[in-house]
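I've put the structures underneath this note.
Read-outs: derived from the displayed coordinates by stated rules, not from any lab. A quick note: this is a predicted structure, and the numbers were derived from the prediction, not measured. Cβ atoms are built from the backbone, for glycine too; each structure is taken alone.
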Structure I
Amino acid sequence: MGKQEDFVLRAIEERDVRFVRLWFTDVLGSLKSVSIAPAELEGAFAEGIGFDGSAIEGFARVHEADMLAKPDPTSFQLLPWRGETPATARMFCDIAMPDGSPSYADPRHVLKRALTKAGDAGFTYYTHPEIEFYLFKGKPPLGGRPEPVDDSGYFDHTAQGASQDFRREVITMLENMGISVEFSHHEGGPGQQEIDLRYADALSMADNIMTFRTVVREVALGQDKWASFIPKAFTEHPGSGMHTHVSLFEGDENAFYEAGAQYQLSQTGRAFIAGILEHTPEITAVTNQWVNSYKRLAGGGEAPNYVCWGHNNRSALVRVPMYKPHKSGSARIEHRGIDAGCNPYLAFALVLAAGLKGIEGGYDLPPETEDDVWSLSEGERRAMGIPPLPRNLDEAIRTMESSELVAETLGEHVFDFFLRNKRAEWQDYRSQVTQFEIDRLMPTL
């Protein structure tokens, strides 16, 4: 065993850890967990823990069900909400086939493959997400409208506010797990929160996002509340996105920075944006994977629904922020389309693949959009060469189906399963009679 495995085994003994939870995600981004005794951990490091892959969404067919969960010792952390004595720890897992080869269905492996490709080109990929969600009172209602914990708005400070206490407990718990938080505040909708995680390499960040969602839900339940990362909770209030800041480094140098260039943005950074703009329609079914996602994208506010870029233009899909224009390490781009409820492993892999395609192909960046894109007419947008994002999940699926980039990045198995699952979701959705139809049409027809 290596040093990391030895460290984990010692930590388990010293901290009186009685339960070790092994975490991984299915293709749709749902967290899975199996708990093992500390005595089993040495064998888990060496051989993995066997499980029935056919019972996990998108993992395997029945006749090829056996799979192994192999814990990653670098992801070891105690779970603060489970108490200190006896303690409970968790590790993320890589999924393997019985012969030890990586599973083609493991989202973590999809991202690792993309990171290897970036590494071969000399790049390290960093992300920094701004995660939005709604916080509600009580328990999820079986019917009717959920009740937000407050009526506050963007950046509001409310004395002894429930949201402040909630965010404080979440942040304390995250930092106890080694996950750094950069900012937190009340967002624009009633009960809507935003917590921004400090930048990290994309694999660590995807793990952190899965942990973040779990911590948010655990803290909410402990305070007799509940949280949801649904992209559009209310028709009349802002949706919840995950604006993600992205940068590439070559060694210690930020590949997106060029002193004296427009917005200090290098040619590499410009080509990366061009790649995202060119391939965004193909990857939208993954970055915005739910039928509800397109209610957020159609709703205006802070959500983009057109393919364009700009500087300090919050209606653009990709924004080039300039918080610290003379600090090379802070050069980055912001992707504003990604949902708070996406599978972060697959979403990060595809954003990276699209950007790298732009760099490899030397894509030219189209002119930036300085106007508020939502205020333009359809004719004006067409004349400016600003195409729309897919209008619904069906359009997104149809665009993804013919994408070589997505098929190559996800791998055949994940690509095929994802499309099958999303087609079924769309079919179920389009056959539903909505409250809108009942209210608008039933009285008059």
Structure II
Amino acid sequence: MTIKENADVDGSAAGIVARLERLPVSRPLLWARVVVGSATFFDGYTTLAIAYAMPVLAKLWHLPPSKVGLVISSGYLGQLIGALFFGWLAERIGRLRTLTITVSIFAVMSIACIFSWNAASLIAFRFIQGIGTGGEVPVASAYVNEFVGARSRGRFFLLYELLFLVGLVFAGLIGFELVPRYGWQMMFWIGVLPVMLTVPLRFFLPESPRWLLTHGRIPQAEAVIRRLENDVTQRGGMLEPPVVAKGIVTSFERGSWRDLFSGIYRKRTLTLWSLWFCSYLINNGLATWLPTLYRTVFDMSLRDSLLYGLIMTTVAVAVSFICAVSIDKVGRRPWYIGAFALAVIPLLTLWFIGASTAMQVLVFATCAYAIIQTVTYSLYLYSAELYPTRMRAVGAGIGSAWLRAGSMAGPALIGFVVAESGIRMVFASFAVVAVVGAVVCALFATESKGRVLEELSP
């Protein structure tokens, strides 16, 4: 794709993209980030809520480790299905309509989880809830990415995605403060709140202009860009001359999952799947199981086990903020290679020293978790950059299905390894997975920083 400066900018797709790329971060974009980010915040909360309910439920319902693993993994199985289906649906009916459906599902199913009476009922409700949470994040990531120019895309998106991690911390705070006082149901009462977000999602936010362009709805896309431009100029801002990219398709072009394996996208797809699986196997395994392990293996009090989980997620948010403000300078590929490689050190340390005390696990597992978290939460940014608009949501959705596969494998792996070989071997296993992630990234990952989406992924 070639770039031509000072070209006539009309209502063509190339002109609209050029006008979008030169836009600064304006008030409407910040409003969209807040609303969609709020949904993502509660998605993060919902994902981890079960980890803080399980220390109570495991003893209340007399659940063995295998059954605990099933309860945790059921939500991730639903998320896998939701990511696949709603990624496909978002390409057909639009980003905002799909987001409204997914947010409604995971909010309503939080109510159902409150009235679970045994492990089987909770598994069923968590599965359906997972369908909604699994669909929300990849679609939201595509939506946010498609509004931002190349120069600030990484920073803008990751500060939005940071809300997912804040949701994890919020789950820890609620679990630590309220579960010991009011019971495990409190974790799910909070998850009902996102239903209020369906109103601004449905009626006040604009549809993605890039999605509109790929469906031949050029006048609507141009109207969205004009609204953003007017907000800048009415507030006294200056707009740079647009730089027009030639060769952007203006007619409708329907994407397909088969496109993920054609041309340049085959290697990108397989690389992303590997990164999704490796990073989430480690991190969601740690995040969902450690509170229960503190309670059962180290015989800690409920309050202390929840506090240790909260400390881990809080440290991860701080480290992820550093990633958000740095990744546009460092680049995606070198950051990921370094993160996977660095995480091996604390994981192998735990294996070597035996992970014999809760404090050892807290210190070294927190280091590994925080480092890998910079990969997990930025992969939606990277996935959206490596696919064109016509298959961005479905690519992120199918890619994040491997997130769910890794998230299911992590708790299951821990339950099996702890039962067979003890807790120290869990960390050795995770170290091996981190090495695989570093090697895959070093050999196959594509750098995407500072490149226009249409140029990077034609």
> If you work out Rg/Rh (Cα atoms, Kirkwood Rh) for I, II, which one comes out largest?
Replying inline: II
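A value of 1.00 was derived for FRET efficiency 1/(1 + (r/R0)^6) of positions 133 and 229 (r between Cβ atoms, R0 = 35 Å, to 0.05); which structure in I, II was it taken from?
Only structure I yields this read-out.
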> Here helix-only ellipticity at 222 nm (-39500 (n - 2.57) for each DSSP H run of 4 or more, over all residues; to 500) has been calculated and equals -25500, so which of I, II was it run on?
Replying inline: II
>> Comparing I, II, where is mean count of other Cβ atoms within 10 Å over residues 13-20 highest?
In response: II
> Which one of I, II has relative contact order in percent (Cα under 8 Å, 6 or more apart), as calculated from the coordinates, equal to 27?
Replying inline: II
> For FRET efficiency 1/(1 + (r/R0)^6) of positions 365 and 421 (r between Cβ atoms, R0 = 25 Å, to 0.05), which of the structures I, II scores highest?
Replying inline: II
> When distance in nm of label points 7 Å out along Cα→Cβ at positions 29 and 397 is calculated, the result is 2.6; to which of the structures I, II does this value belong?
Replying inline: II
